[in-house]
Structure I
Amino acid sequence: MQTDLQHSLYALLDDTDQVVARSVTAEVLRQGPEMLSALEELASLESDLSVREEVGRRLEEIYYEMVINSMNEAARSEEEEQFHLLNFAVLITKLLYRGEDWRELVNAFVSKSAEMVMELSSGMTAMESCGVFNHIFFHRFGFKALPSEDLSPEYQMPATILNRGEGGKHVLMLLYFMFVQDCSLPVYPVEYRNTLIPAWIEEDKVLFCINVFNQGEMFFLPEEELVCRGYGFVPYAYLKELHSLFRKEGDSTRITLLERILPYYQALADS
């Protein structure tokens, strides 16, 4: 059932006055996704083609504004907390590939993560826990990085690698951290000579590092050369790679979208 407010906002969506347009945008953003969905439903019933096209364009602008605001707010509000990587993956999917891919991502991730949690025992040593996790991640689920560095951005999306089992190196790294975070394992990002590496850290001590590009091989590096980072560093490294890939493809629309969130994630990474 449509409300008076929804009909009033819809009637103003094709208004050419910029003051009106900004006011409508602000109100829809304030009301949230349910209002946007209601307006999209009204637009689908529009009989005037020119009005439907203009309203559709405006609603698309508001949609992207809504997702960008959510992403930037997450980066700002969680600077001193544990950044939630699954939420980030959902939002970046919504931002770059509008549709239902994010629902498939969540369903696939939640079922696989639950399977992992069931097999991880609190009585295991660090290496045993990591070994079980890696066996499930790389062998049972079959996640792997495609060998080519010159991949299309599609192969760097979380939904792609969850559905196909393979993707670019940067999305494999993101996915690995998504699972360890959801399984509450003490694996955190560290930098070694400008390279991002997962490391098992307990009581502020790095026990070992993990090579996600060699089926989770555990190895050791000089601790004094490792720079410990928060989970917020992972999405920033990932976003930089996406931005580079879209620049190579000349995708100006997605480049612009990414450039509106990158500064916030750089600040998150540096915090």
Structure II
Amino acid sequence: MEFKHITYANDNGIITIGLNRPKVNALNRDLLGELSSACDHIKGDHSARVVIFRSELEHFCAGADLKERQNMSESDVKTFVKQVIGGTIHKIGNLTIPTIAAVNGIAYGGGCELALACDFRIFSDDVKISLRETALGIIPGAGGTQRLPRLIGYSNALLWILTARIFTAQESLQYGVCNAVAGADTLHKEAIKLAEEINANAPIAIRLAKKAVRLGLDVSLKDGLEIENECYNDVIPTRDRVEALKAFNEKRKPKWTNT
């Protein structure tokens, strides 16, 4: 695949997607289209195990391209927010394999929402992050009002959204918005380290465990336990489960086949 606004690499199942639209990775139609295409490719790539979203530039993402937005009618804006920016970020959120956002510099608006759509977030210590929408006369429209409260609770999420305050990496860590903070020069290494730790385990089990957790979030405990049981039953007939038992008995590392 050839892209203009992103980079795409696959290293032993670890996919790295780099945002690369100078100067601040503003989310315009073309960049979002490439991210959407990359997600579609990942869905059909049997070798894909973990995805890292990062920036190739000084900043992760400044949010939507408001210059492009100025030329849209009200109807165009409604369609763009729901289908293009929202649709793309929801695609990222719906990927069945684990996703990691390695965030540097600024992550405002849609950039924050992109990070929130990932399963894990590692911030560099220079990060400034905010859902800035209410300061611009709008509200988060790509999942921010839904994903953030599920992550840090109603009151804390409302504080972030209604104040449009800009938070530091350490403040984000205290709120639970990110999982870890790293130096700017070690950010990508930390993301790779986490991806490799995940990648060392059984691929099908990883996907089914993520599925069980995600589907169980918004149901009762009883229904959640049923979802867990269904996912467990799906892993029982896999060759990798048999290989894990064999490797345990032979005191060696399993050789996963993703089958």
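Throughout, read-outs are computed from the coordinates displayed, never taken from laboratory work. Remember, predicted model here, so these are calculated numbers, not experimental data. Cβ atoms are built from the backbone, for glycine too; each structure is taken alone.
Could you figure out which one of I, II the value 64, 35, 34 for Cα extents along the principal axes in Å was computed from? Source structure: I. The value 1.00 for FRET efficiency 1/(1 + (r/R0)^6) of positions 189 and 229 (r between Cβ atoms, R0 = 41 Å, to 0.05) was derived from one model only; which of I, II is it? Going label by label, the one that fits is I. Highest-scoring entry among I, II, by distance in nm of label points 7 Å out along Cα→Cβ at positions 125 and 141, is II.
Calculating FRET efficiency 1/(1 + (r/R0)^6) of positions 21 and 133 (r between Cβ atoms, R0 = 35 Å, to 0.05) for structures I, II picks out II as the one with the greatest value. Given that Cα extents along the principal axes in Å, for residues 69-116 alone, derived from a single structure, equals 36, 27, 10, which label among I, II identifies that structure? This value belongs to structure II.
In this comparison of I, II, the computed figure 21.2 for mean count of other Cβ atoms within 10 Å over residues 53-60 is attributed to II.
Across the set I, II, FRET efficiency 1/(1 + (r/R0)^6) of positions 37 and 213 (r between Cβ atoms, R0 = 30 Å, to 0.05) reaches its highest value in structure II.
Matching task: 14.1 is the computed value of Kirkwood radius over Cα pairs in Å, for residues 85-164 alone. Pick the structure from I, II. Of the structures listed, the value fits I. Given -18500 as the derived value for helix-only ellipticity at 222 nm (-39500 (n - 2.57) for each DSSP H run of 4 or more, over all residues; to 500), which of the supplied structures I, II does it correspond to? Traced to structure I.
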